[in-house]
Structure I
Amino acid sequence: MSAFDGQHEHDWTDHDAHSHDADADQVEEQKAFFRCLAAFTHYKIHSLATLARRRRHYAALPSPHKLLLRNAGFEQKLDHAEQAVLQNFEFIKYIVAEESPFPYDEDAKKELSDSGSQESSESDMDRVRSTIRQVVRDWSAEGRAERDATYTPIMEALDRAYAYLPPSERHTVRVLVPGAGLGRLCYEIAKRGYSSQGNEFSFYMLLTSNFLLNRIQRPRQHVIHPWVHSFSHAPTAADTLAAVHVPDEVPGNLPAGVDFSMVAGDFIDIYGGVKERGQWDCVVTCFFLDTARNVCQYMDVIHSCLVPGGVWINLGPLLYHFEGSEEEPTVELSLEEVQSVASQFGFVFEESRMLDATYAHNPRSIMAYVYRCGFWVARKPGEEENVAE
C-alpha cells in the first residue's frame, strides 16, 4: 500500500472496516460521514451567526460603552473576523470538493437529508474548528515548535531502535501509527526512510488529510485564520485575526523503497485480527492511548500486531476521552497502572520519562494548556526470550 502511488494518492483500501460491525453499523457509519460533510458545509453559516450574536451583544451595550469599544477598534475587529471566517470557508470548500475516498449509498444520503439528520450540532461544529487548529499543528510553520516537542523525541527513539540499519535499508522497517490525525507524523517517519502506515477513525481528519496529502500544489497555497473563533486570551485583536499559510511543505519525494499509506477505520477492528498479527516492526502512539474506552484492549492489539522483538514508542497524556460516558463501559488508568499492564503483556521498558507538550495550541495566546506526557520505548520480547520464559 502506498499513500503516494504514482500521482501521490492515498490508499483507502480498508475503509470498509471503519465501523465495529460493517453490516450492522453501515447506516450509522454513513450518518457519521454525512454529518461530517454537513458540518464542514455549515461552517460559514454557524460562524457568521456567532459573529452576528457578538454584534447584537455589542449593540445592546450602553452608548458610552459602545463609544469606548468603537474607539478601541472593536467594530473593525468584528468586520475583519467576518472576512477571516469567509477565508476559512474557502479552504474548507477545497476539502469537501474532493471526490470522497469513501463509498456511500446515494439513496441513504437522500434519506438522511430528508429526515433532517444532517443538521449540525455545536459539537459537530467544534470538530470543524478543532480540525482547522490541527491543520496549523501539523501543516504550518507556526506549528513546527509544537511538532518538534512531540515528533522529534519519537523520531530520535525510532532512529536509536534501528541504528544498526543503514539509511538505505530503513524502508524494510514497517511502522504503524494509529490515531494518525492529519498524517504529518507518519509522513515524517516515511521521509526518514521507514515504511509507514497511518490509521485514523475520524472522518474530519480523514477528509482533511486526504486533501493535504494528495491535492496540494505548492507550499503556503492556502490561508486560514485558526484563532478567529474565540476572542478569549488574546493579547491583541491582530492575534485573534492572525493568518496562517498552509501547508509548510508539499508531501512527496520519499526515499526509494518507502511505502507510505493511510488506512481509514477502527484500530482494534483493523489491526486486532489474525491477518495483522506479527506484521509490524514498530508501533508509534502519539496522543492516542487516552482515546480508548479500555486501554488494555489497545495494548493487547499493539502487542499482537508487533513482530517478536518489535518496538512500541509512546508519547501522550492520559486525558481519557470517554471518562464519565454512560453509553459503554470505560476504564481510566493512571500512568503507573498503564505501564504495569504493559509489563504484564510482556513489554520490556527500555526508556521512560515525562515530557511537556501542548496540543493545537495558539502560540499567540496568553494562556496555554501544557500536558505532562508519558514517553516511553518498550520492546516486545523476541522469540528466543519467549522460549526462555
Structure II
Amino acid sequence: MRIVHLADVHLDRRFVGMPLPGAKKRRAELKEAFRRCLAVAREQGAEAVTIGGDLWEDEHVTADTRNFVADELRQLPCPVLLIGGNHDPLLAGGNHLRTPWPESVRLFRTDQPTEERLGEVSIWGVSWTGGNLTSGFLDTFRVPDDGRTHLLLLHGTSRNVPAYLTGGVAYCSFTPEAVRRAGFALCLSGHIHAASIDGVVVYPGSPEPLGWGEMGMHAVAVADVGTEGCEARLVEVNRRRYLERRVGCAEATSSAAVEEAVARALNDPEPAATCLRLELVGQISADCEIDGEALVARHRAAYAELVVRDLTTPAYDYASLARQPTAVGRFVKILTERLDASEGEEREVVELALIAGLRAVAGRKDVLHVD
C-alpha cells in the first residue's frame, strides 16, 4: 500500500508582526501548498493520505477555510486519515466536528491509539484533544500479533530531533525505540517543521516554511507499506525558501566595496520565492559606513523578503586613539586598560562598549551590533 503523509500546514496562520498584505499573501500560499500536497498524492498513486496534525490553527481558522479543506479532500480517490495536533486539537463541538467532511475522511477522536484498517495495513491514530498529550501509552501498548502491518499516526517530538528544531520545547516527547517496541513499522509524525526520516520516524515537515527558523527540507512523505517491510521517501513541495548567507566584507574601506560584495551575494535563481538574510562579516575600515536600510531598499523588490544584518567590526587603532589629549583619547585609554584586564563575557561587553562609544562620537546611525 502506498501512503502519502503530510502535516503542519497551519492554514489561517496569523503571521504576527508581518504587514497585513504580506500576511494575507502568506495565508493564500499555505492553501496552495496544501493543494500541492494533494497533487503529489494523486501523482504518486496514493491509496491513502494521512495528515499528522496542525492542518490549521484552531483559534483562527474560518468556516471558509474548513470548507476549502473538505472540498479539496473530497476530490481525492482514496481515504484520508486525520489527527488533531497541538494547534488544532480535536475538541467536542470544535472545528473538526463542524467541518462537512466527505465520507472518505476518518478522524481519530481520542488521545489513545485507535485503529483504522486499510487492507492489510492498520493505522493507529492519536489526537490532541485539548490537554497536553503524552506518549505514555507507548510504555504499555503493543500491536496485536495478527500478521498485519501496523503504523502509528502521532503529532509529537522524537527525542532524536535536534533541540534547535524544537524551540526548546518537546511536545508529546517519544523515542523511536518505544515506537518499535510497541510493534509499529513506522511512525507517521507531525509537529517538527523540517522534513526528515530517522529509522521508523517519518516527519514530512511543514509544506511551506513559516519563518526564519525553518530552513530545512519541506515535503510530503511517500511510504510504501507491505508485510515484507516499509520504505519511506520525501518529496519536496515548498515554493518559498528561507536562507541565511554570510557576506565577507573584510578590509572594505568604503561603503561602495560593501555594496559590491552584497550585489555579488544576491545570486539566487528564484529571488521572488526567496526570503534571504544577509550577514555582513569581517573587519572593515573604521571610516567605512554601512547603511543596511539603503542596501535593503536597493535590492528588496526582487526578493520575497530581504534582511541585512551588519555584523562587521571596525578596525580602530586603539593605541593611537588612546594617546590623543582629548575626551575620546581618555575614553579609549580607560576602556582599553579594562579590556586588557578582562576575559570571557566581560571582555566581549567591554569591547562592545568601546566600539559603540567610538561610533557614537563619529555620529554613526547604528552604534551597536550584537550577534
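Quick check on the output: -8500 is helix-only ellipticity at 222 nm (-39500 (n - 2.57) for each DSSP H run of 4 or more, over all residues; to 500), derived from one of I, II. Which one produced it? Source structure: II. Comparing FRET efficiency 1/(1 + (r/R0)^6) of positions 75 and 307 (r between Cβ atoms, R0 = 35 Å, to 0.05) across structures I, II, the highest value is found for II.
To which of I, II does the computed value 42, 22, 10 (semi-axes √(5λ) of the Cα gyration tensor in Å, for residues 227-346 alone) belong? Only one of I, II returns 42, 22, 10 for semi-axes √(5λ) of the Cα gyration tensor in Å, for residues 227-346 alone, namely II. Computing log10 I(q)/I(0) by the Debye sum over Cα atoms at q = 0.10, 0.11, 0.19 Å⁻¹, for residues 147-338 alone across structures I, II gives -0.48, -0.58, -1.38 for structure I. Relative contact order in percent (Cα under 8 Å, 6 or more apart) was computed and gave 12; which structure, I, II, did it come from? Derived from II, not from the others. The greatest value of mean count of other Cβ atoms within 10 Å over residues 171-178 among structures I, II is that of I. Looking across I, II, the calculation of distance in nm of label points 7 Å out along Cα→Cβ at positions 35 and 283 that yields 5.5 traces back to II.
A short reminder: the numbers here are calculations on the coordinates, not readings from a lab. Since the model is a prediction, treat every value here as computed from it, not as a measurement. Cβ atoms are built from the backbone, for glycine too; each structure is taken alone.
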